[in-house]
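In what follows, structures are represented as structure tokens.
Nothing in this text is a laboratory measurement; each read-out follows from the coordinates by a stated rule. Remember, it's a predicted structure, so these values are computed and weren't measured experimentally. Cβ atoms are built from the backbone, for glycine too; each structure is taken alone.
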Structure 1
Amino acid sequence: MKILQVGSSLESWGGIERYVAYLSDGLAGRGHEVVVSCPPSCPLDKNINVPSLPITVRRKFDFRAFRQYVRHFKAVRYDVVHIHFSPDFLLPAIAARITGQPLSIMTRHVVLPWTPTKVRLYSTLFDHFIPVSDAVQRQLIVSGVKKEMMTVAKAGCPPLEASLEHALVRKELGIEPDTVAMGYFGRLVIEKGVDTLILASNSLPDRISFEVFGNGPMSDELEARAKANNSRVRFHGFRTDIPDCLQAMDAVVIPSIWEEAFPYAALEAMSVGRPVIASRVGGMPEIVENGKTGFLFEKGDAAGLAEAASNLAAQPELMKRMGDSARASHRTDYTIERMAERIEAVYAAVEGSSRKRKSRWTNFAP
């Protein structure tokens, strides 16, 4: 298949950007011809291993980008145009439709509702939707999207590989050898629940520490709050050596208070054999098997987080078994190869039963 992954509104390097990069690699590895549209020299452009199409969509009605897509689609025919994020949901999708591109697919990456107007519009523009988790699909069903127009296909990631020895990294981070270090990796914003982690730290045994990696608009506030509470939460700021830092941890904590769709933080922790302690939100229960690959607690429940962390730290053998199970789960279900297989299967199934194009779209072709 000749496939265009549309990421022309993606200018940072977060979960959706990684999804597009990993999916492109996986599909190319399965013999497909993959192109990614994205802003030139953006992080996504720098991290893909397939050809890029330099188009930037900055707003919902970016007609300059629309004309670029129309010109490109008139010159190149794809088997699949796969779109990932708003505002790409509108004009690039219309350009694909009016130029007769055979198949338009949307991946929905967040657990948020659509209005009835959006449901009607997107159900006309796209042949099929790919929710990244059952939680996302449930929200779309509540919004009014027909279940037969959706196939859940979960993400994958490469196993992270450390470049330095575990003990050396822990020493550089200032972690004592007998400390059970549990790491948070992500942005410091209110919805990530780091304040819950700070409150939980006050109830932890002395030999447990929470290590925070990342920055964001709440960095100063959270550090001040941790200091005022005399908590055992340490902030390491933004790091480029995430694989080293992750493998230096004994477990990973994801205390989000918003509905995480299918976070890469959990998959990456599992890829290096670390158990995950996470809030029971969104797609988290679909990744973390409570009692097997980690523990789940209710969002915002600092006491529940502290109890889970204490239980895990008190049972080294259980922590190792959970880490081994997490790694096995990643190898079985969440590699790039498995991700690509799932998406490829959706393309094939939708292509085989694709509905007839609505001719009214062709009337608007420039």
Structure 2
Amino acid sequence: MNHRLALLTVLAIAVLVLVGCTKTSAPPPAAQTGPAAAKAPAAGAKITVVMVPKQKGNDYFNACEKGAKEAAAELGNVDLVYDGPTESKADAQVQLIEGYIAGDVKVIAVSPNDPDSIAPVLKKARDKGIHVLTWDADANAEKSGREFFVNQASSDATGAALVDEMAEQKGPDAKVAIVTAELTASNQNAWIAGMKKRMAEKYPKMKMVCDPKPSAEDPQLAFQVTQDLIKTYPDLQGVFGVSSNAFPGAAKAVQQAGKVGKIAVVGLSTPKSMKQWVDSGVVKTVILWNAVDLGYLTVQAAKALADGTLKPGVTKMAAGRLKEVEVKGDQVLLGPLMKFNKDNIGQFDF
């Protein structure tokens, strides 16, 4: 009987101890309702930055990659993964980013092929606490939750530079056409809007003979599209190539049609890919920013975002060899446009 009483006493004490432990343990954390908090890495800690171009392998994005690797090496604590689709397709970008979200990634920086279709996967990354930047082209900021856009130049400045160059070559009342890459590309659509604005304000008699024609970031398709434009519009005086592949494709079509000097070709592309067309006289001027610097600035911005020094409200950002760059709202601005012609195009290896 005494033995049973002792056993019951021991059991009672054990229950009291367990109850006491339960009462003093911390309550479960509250459920998160927004994006997971992205903590700044410890000083000197390595971070992984995934940088996604629209398309790997063309001269423009190769130049961006060169600058990105330069910045990563300079910073020292950035593991850079530069990876993109081999074709300029939005769904390929989405699939690629999905794969990286599952890894230990601190920042994803993407040049979207489509601003809306990429938004859900970027929002998914943000909800997991991954920082998200766009560069070269923007995503839908509201739907994607992207934090900053690294912008090479304002759309109005780009559009004005293109139209002014065409007016200088073919006059303020030239009949022109536009060959773009994708009709969904936010950056190209913004530049085209800037071109139309400049025409309306300064060259009201300049006429676009048709809507912009897509060429899928394929120079051969741009060549064919421009050939069709030349045949369809015999009085065509100028073609704008507003992508790095559309411009050389359009130049080739004008040359093969025997229209050099009669049809001006003005556009955006790398000096390396346009040098042969400038040297041969098909193209007088190439307009662009420094693509190497754009890649460099994107990685600098990614690191600043991860560190917490790039945040809402700042107006300047330190950017390595680029010194200080302007931050305007949610845009990090690279700087002024560049013009390449026979006098200087050979000086640039991108």
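For which of the structures 1, 2 does the calculation of FRET efficiency 1/(1 + (r/R0)^6) of positions 98 and 298 (r between Cβ atoms, R0 = 25 Å, to 0.05) return 0.75? Considering all the candidates, the number was obtained from 2. For which of the structures 1, 2 does the calculation of semi-axes √(5λ) of the Cα gyration tensor in Å, for residues 82-249 alone return 35, 17, 11? Considering all the candidates, the number was obtained from 2.
Hey, distance in nm of label points 7 Å out along Cα→Cβ at positions 178 and 306 derived from one of 1, 2 reads 3.7; which structure? It traces back to 2. Where does the value 1.20 come from, among 1, 2, when Cα Rg over 2.2 N^0.38 Å, for residues 58-113 alone is the thing being computed? Structure 2 accounts for this read-out. Taking distance in nm of label points 7 Å out along Cα→Cβ at positions 218 and 322 as the criterion, the highest value among 1, 2 goes to 2.
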